[in-house]
Structure I
Amino acid sequence: MLIEAAALRAAGRQPSAPFEITLADGRVLAVSRLLRVLPGKRVVGEASLDGQRVLSKLFVASASERHWSRERGGIEALQAAGVATPELCWAGALAGGGYALLTEFIEAAQSLADACDGADETSRLRMVMPLLAKMHAAGLAQEDLHLGNFLCAAGRCYVIDGDAVRVSAKPLTAVEVSANLAILFAQLPPRQDAQIPDVLTTYAATPGAQVPETGPLLAEVQAVRARRLRHFLAKTGRECTQFAVTRSLRCFVAVSRDDHALLRALIDNPDAVLAEGQRLKSGGTCTVAGVQLGASRVVVKRYNLKHWRHALSRAWRPSRAWHSWREGHRLDFYGIATPRPLAVIEERLGPLRGRAFLVNEYCPGACLLDVLDAGQLPEPALATALLELFGQLHALRITHGDLKASNLLWDNGRVVLIDLDAMHQHTSPTGFARAWQRDRARFLRNWPAGSPLREWLDRSLPGAQSAA
């Protein structure tokens with residue numbers, strides 16, 4: 001099927017493939033598979049031109065020349081600096097408007113955002129440090145720096161996304177290097193921050209590298225991560241690549257776009273799907289059920305309204321389902337184990353909120369009340385995971401608000417937090433200290449005073465100034 005840029009632009013998120021498109025020189029590019037779509041702006045796919053397999057980037061927006069030019073300029077700057085990047089095969093206009101940029105197709109390439117060959121996050125960071133040091137020495141900075149902008153194939157790493165490459169006439173200073181590396185390090189969970197000094201030794205091994213000071217770099221990482229978190233949480237309530245959002249006078253729905261098709265029937269009639277599920281909890285304020293959707297099992301939680309006074313008190317506030325949705329994504333952002341939030345549904349009457357539903361992935365783990373024995377210390381793996389979780393929460397000033405042992409699950413080597421209705425990340429050290437002590441005391445009360453387990457927890461958990 002032969003199409004033009006206007007048709008790809010109008011197709012939004014779901015252009016059909018395969019298709020063919022004509023270049024300005026009359027040749028036909030055959031796109032066989034789509035890899036990424038920015039609706040109405042850019043279509044990236046596997047393609048062939050004159051029998052050569054290429055990666056095609058089609059810039060289809062009505063004013064796309066600027067981004068196409070930046071992409072081309074970034075790739076040419078990387079090549080001039082001797083930085084490994086897929087070879088530029090062709091760049092030019094499309095016959096019917098828009099632009100194309102074709103690069104070498106790297107066989108069996110993996111994004112470093114994935115665990116290439118099983119490498120952990122620290123190993124992957126070390127893999128990109130020589131590339132970044134070489135770029136910085138050549139005056140190049142990747143402004144959208146994340147592991148997804150590096151490919152790994154046959155033991156070699158490549159830089160991609162020339163559109164985000166900023167070109168300077170001179171090498172980056174240590175301060176500029178710090179600012180650029182902070183963008184990369186801030187993408188990773190805070191638990192990785194302790195590995196940054198070690199990773200920097202790999203960066204420093206490259207001739208001519210301007211190595212930033214560790215202290216200021218770590219402070220910059222925290223500042224960038226805080227900005228990224230604010231931006232990410234804002235996205236959870238608006239239409240974007242990751243989330244599909246519907247607003248009307250009667251309803252608000254936010255759903256993970258990847259799971260939209262799976263959850264369609266549930267979104268259309270959540271009460272019916274909830275009624276068909278396996279009831280896990282029934283109460284005045286909430287009803288919870290496990291639901292099988294095809295091959296996937298999810299947990300649906302309905303937040304009920306007990307009476308008109310309760311309804312009136314909740315009508316003007318964000319629902320508990322919305323709060324749990326946001327806090328689940330907050331924990332996921334920080335790399336803290338919690339069931340993945342899939343969708344939130346609020347019944348509305350204009351600005352007034354009514355009942356609400358939260359849909360999460362199902363976690364099969366056992367609650368800590370069943371796993372831990374008050375008469376003995378936890379097994380080493382569980383003890384390590386438990387202390388790591390509490391250490392992360394304490395360092396991030398996050399309190400749960402209801403730390404019953406039944407709200408923590410032991411699953412596949414992780415302690416998983418559930419029921420995030422009252423979770424909060426504090427900005428005030430004083431407010432956090434008070435809330436942390438309440439959380440801590442509530443957790444300890446799950447086991448008898450004087451028991452070996454409770455005494456061990458009281459000695460080991462952060463913030464021990466409060467007695468058990």
Structure II
Amino acid sequence: MTISFETFADELTYDALPDEVLAILRRSFTDTIGVAAVGSTTPLSKIARRVAPMLFGSGTIGTSRMLMDGTAVSPAGAAMAGAFTIDSIDAHDGTTPCKGHAGSAIFPAMIALAQAKDKEIDGKRFAEILAVAYELSYRAGLVQHATCSDYHTSGAWTAVGVAAAGAKLLGGNREQIRQAAGVGEYHGPRSQMMRCIEHPTMVRDGVGWGAPSGVTAAYLALEGFTGAPALTCEGVEGSDFWEDLGHGWRLVDHTHYKAYPCCRWSHPAIDAAYDMMRDNALSHEMIQAVEIRTFHYATRLAGHEPQSQDEFAYSIAFPVAAMIVRGQVGVSELSQETLHDPDILRISRATNLIDDAEMTRISTDKRWAQVSFVLKDGRKIETAPRTPRGDADMPLTDKEISLKFHLLANPILGVPQADEIEALSSQFDTLSVKDFYHLLDLCTNHTKS
């Protein structure tokens with residue numbers, strides 16, 4: 001018998017969470033805060049954090065502090081600024097079947113709501129909330145992609161999960177959770193992802209508006225505002241995606257982590273380029289041209305000469321060229337100076353993206369690419385088609401997640417604060433109320449930048 005989403009959200013307890021679910025939530029907590037740290041240095045984040053106090057001042061429900069900033073604003077304001085901050089660096093967790101990201105909306109929204117609750121939540125309770133938010137967001141996203149003709153951003157479906165989980169966090173009953181999901185879905189940003197991919201700007205993946213939409217929906221529902229049904233949760237067309245709710249966990253099967261701070265569609269080609277350079281003892285001076293066969297949406301990333309961080313994030317040719325030239329795609333590659341590196345630009349301009357019908361056909365639960373090098377001596381080297389590291393069946397190791405976190409967080413927070421955040425976030429569900437709010441304080445402290 002299928003359980004309704006509002007019953008699932010209302011009844012879910014910490015003791016019912018499988019170890020695999022808790023492992024994902026712990027890993028995502030650490031990974032997401034690392035991305036928030038480096039994200040706080042971006043122009044996008046700085047604009048969002050300037051605007052949030054202008055529009056979202058403290059009200060009567062309690063205040064929240066913005067991630068990596070500390071300024072007190074309303075929960076909706078903190079959710080907005082935090083989501084934009086995380087989304088400004090395309091390195092956060094994601095879900096391949098939904099072609100998007102949940103944690104970048106869920107963590108800033110739930111942290112903001114927890115702060116406004118005035119220190120009433122411990123780690124176990126927060127784990128329940130996160131599990132509801134992720135699971136409902138993923139399933140709403142699957143329904144939306146299956147039933148909508150165009151490709152909407154993650155903000156459209158994370159607004160549903162944030163709203164329902166937010167109502168649970170605030171103490172709402174089953175019907176209020178249901179109404180919150182409907183309000184969040186109706187008012188969530190149905191923004192067009194391909195517009196940002198083809199014309200990259202700061203609007204990114206829509207979570208900067210999806211997160212505060214969900215937070216607002218939760219508060220409205222607790223005051224009696226109605227909005228149900230959420231068609232992504234209750235519609236007949238999407239019912240197949242909800243049949244195993246309560247005993248199947250999409251967040252375990254579908255959560256991936258990024259090795260590089262750019263769109264995941266470029267990652268299989270970046271991985272392939274790294275292996276080809278290493279295995280064949282190549283230097284970038286030896287490469288004449290690069291050919292990348294991949295799925296249709298990925299070829300629209302292009303990005304041979306990005307002019308900003310936003311254009312870099314939604315490109316393939318340039319980050320692949322950076323890997324060929326520098327052997328890495330990391331924080332230093334996000335700098336404005338890197339965008340003008342003549343060696344990277346030479347390779348990027350010589351990269352041809354090919355729209356491959358077979359790659360498109362099989363790029364559903366995976367993202368596929370195949371890379372070939374044409375060398376200056378006339379040889380051609382190519383790899384077999386591959387998918388990116390970080391999926392559930394090819395996961396990044398705990399050590400890789402830790403190294404990534406410190407690479408992103410240490411320069412911004414300093415080693416002592418970064419070490420403490422990692423230690424606490426990696427076991428957040430075991431924390432007492434006092435220790436849990438100490439962790440939130442660490443995540444919302446002023447940064448060194």
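Given a computed value of 21.9 for mean count of other Cβ atoms within 10 Å over residues 22-29, which structure among I, II does it belong to? Among I, II, the structure yielding 21.9 for mean count of other Cβ atoms within 10 Å over residues 22-29 is II. Mean count of other Cβ atoms within 10 Å over residues 198-205 computed as 19.0: which structure among I, II? That value comes from structure II. Which structure, out of I, II, was distance in nm of label points 7 Å out along Cα→Cβ at positions 38 and 398 calculated from, if the result is 3.0? So the calculation was done on I.
Each of I, II could give P(r) over Cα pairs in 10 Å bins from 0, in percent, for residues 142-357 alone, but the derived value 7, 25, 26, 18, 15, 8, 1, 0 comes from I. One of I, II was used to calculate Cα extents along the principal axes in Å, giving 71, 49, 38; which? Of the options listed, only II reproduces it. Can you say which of I, II returns -10500 when helix-only ellipticity at 222 nm (-39500 (n - 2.57) for each DSSP H run of 4 or more, over all residues; to 500) is computed? Here the read-out was taken from I. Determine which structure produced the value 15.9 for mean count of other Cβ atoms within 10 Å over residues 14-21, calculated from the coordinates; the candidates are I, II. Working through the options, I get structure I. Computing relative contact order in percent (Cα under 8 Å, 6 or more apart) across structures I, II gives 8 for structure I.
No lab work stands behind these numbers, since they all come straight from the coordinates. Since the model is a prediction, treat every value here as computed from it, not as a measurement. Cβ atoms are built from the backbone, for glycine too; each structure is taken alone.
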